[in-house]
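Laboratory data are not the source of any read-out in this text; all were calculated from the coordinates shown. What you see is a predicted model; the values in this text were computed from it and never measured. Cβ atoms are built from the backbone, for glycine too; each structure is taken alone.
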Structure P
Amino acid sequence: MLAQTPTPGPLVLIVDDSPVDRLVTGRLLAKAGGWRVAHAGDGEEALAAIGREVPAVVLTDLQMPRMDGLALVERVREEHPKVPVVLMTGNGSEEIALQALKAGAASYVPKRNLATDLVAALEQVVSASKTDDRRARALGCLAGRASRFVLDNDPELVQPLLAMFREDILAVGLCDQTEVTRVGIALEEALLNAIYHGNLGVSSGLKQEGDGSAFYRLAAERRAEAPYADRRVRVGVRVSADAATFVIADDGPGFDISALPDPTDPENLIRPSGRGILFMRMFMDDVRYNPTGNRVTLVKRKSVPEAEAAGAVAEAAAA
């Protein structure tokens, strides 16, 4: 019997002008296992490295010589839209990090939290960027779809559901691969919020205690206990070539929507909670909650190229 060759792990391109920081970050991924690592000292070196071998994800510092993280995000989106970019943020770089998220970055990890949060952030982004090109071709004649789902409180259902949503969005030509990845991350956060915080009532504060295992242990217990076990997540989806609308409702008591973080405030990038809602507001065009906070509507509208938008404005002005 022939021995099977192990499947190589996803390649992470680490971009940082500090050799020490590159080494430390690479060691974190080596310790976690399952990742391959390449290195670049700035944005220009990173683009050359992508030309040699396309990574599963780019992990970049923001403040670098020659080409900084923001410029790299813009170039990767333009030249390699299937490659997601994750930012490493430090004190003083919050403003440029917000600009990079607006420009197309898929996620961020504060440098001080790399040891605890890096692997989870990379796993989320790599998963959200996966698409099946063969299925996409088969769905190429899809004009639109409306569907409804009723989910129990099993987080394992989220990724298969998101894969369907991403394929539909790509099939109708609503937006490019970069935006599809970002939409997937926003929807994952909304669905997991509905399960963990809405239906199971588990506080995000538990994730900050120890290794975070208390959070998932309590969630597992409540999935089998009343009243939590009887609660469901209801998802309504409508996708067309003009817009995709997702309505996600849970059976929990809701929350105070006035406490939602402001996505334009750089201070929110370093806060331990509210990360999911920040992504939802950054990556979707419209996010609306019902008054009690247990139903959210997320809308992604068709991306319009800047040249096309400028032409439309000029035509309107001339009319």
Structure Q
Amino acid sequence: MAQLVVETNTFAVPESKGIDLESTLDGGQAFRWYGTPETGYRGVIGGNVYLISSGGSGIEFEIIGGSPPSDPVAIFTNYLGHNSDFEGFRARYESDEVIGPALVDWDGLRVLRQDPWENLVAFITSATSNVPRIKLNVGSIARELGDRIGDGERDFQFPSPDVVRDAGDDRLRELRLGFRAPYIVDAAGRVADGRLPLYDLRNVGYEEARFALTAIKGIGEKIADCVLAFSLDKGEAFPVDRWIERALVQWYGMPENKNKSAAADWARERFGTDAAYVNQYLFHRQRMEGRGISPAAKRAD
């Protein structure tokens, strides 16, 4: 358990020193954090509004809305994925010719452990979309259907599955969810009535959990793997999009004719339970190099 340090209303997590908030909170895993690396980030975890920033001794956070939990540091560190074996991952891949350089320059990237329900809805909205639009979609669902828990314009608790189910397709279409609306309503109904024991999927194997998710209309293997990686503790999950496909071909020599499903299987066989972390470092390095920032260039700066 992390040590709790209280300074007025601020909590500090010394063990979090070095975590990169920008790449972790605003890099395509989560969609309700807003801010800048200079000023920190504001967002919602569960029923509370958080202000998060990097301090000299680690990450500092303040709960400014909602009902504060009895052990705020435990909840926060759980969200940051502190239970994962990042140091073991680093030791296994620091000499890897692809992941090694990325670990040197971007070792602050972490895989989050988010609420599975919100994460599921977020990635259903991700179909044929992009990060700014996903943020708009998820934010509008929270704002229009969730409970206000703070005084900011985005300070809303994400609505429960039964609330989303009862809102129905037409209401979600009004929120500009388009063709995704019935998929979200179907998922909400399955979670609300117990046909999909979403939170229990943390306690079953990867294949069983993925099968349960892909039974939902509109959820294919890629979306399922995102949810499995970022909220359901499945280290084997390996979402494949164009960035990852390009990375596997360019850096690991994967044959170009593999389809995305075969590419994910190939990666799982190679990386095992490290697949989710490898995936995020490949994704981040590809995105950065797409902007002209390579590990070597970053070190030169």
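Observations on the structure shown:
- With mean count of other Cβ atoms within 10 Å over residues 169-176 derived as 19.5, matching label from P, Q: P
- Comparing distance in nm of label points 7 Å out along Cα→Cβ at positions 17 and 97 across structures P, Q, the highest value is found for Q.
- In this comparison of P, Q, the computed figure -12500 for helix-only ellipticity at 222 nm (-39500 (n - 2.57) for each DSSP H run of 4 or more, over all residues; to 500) is attributed to P.
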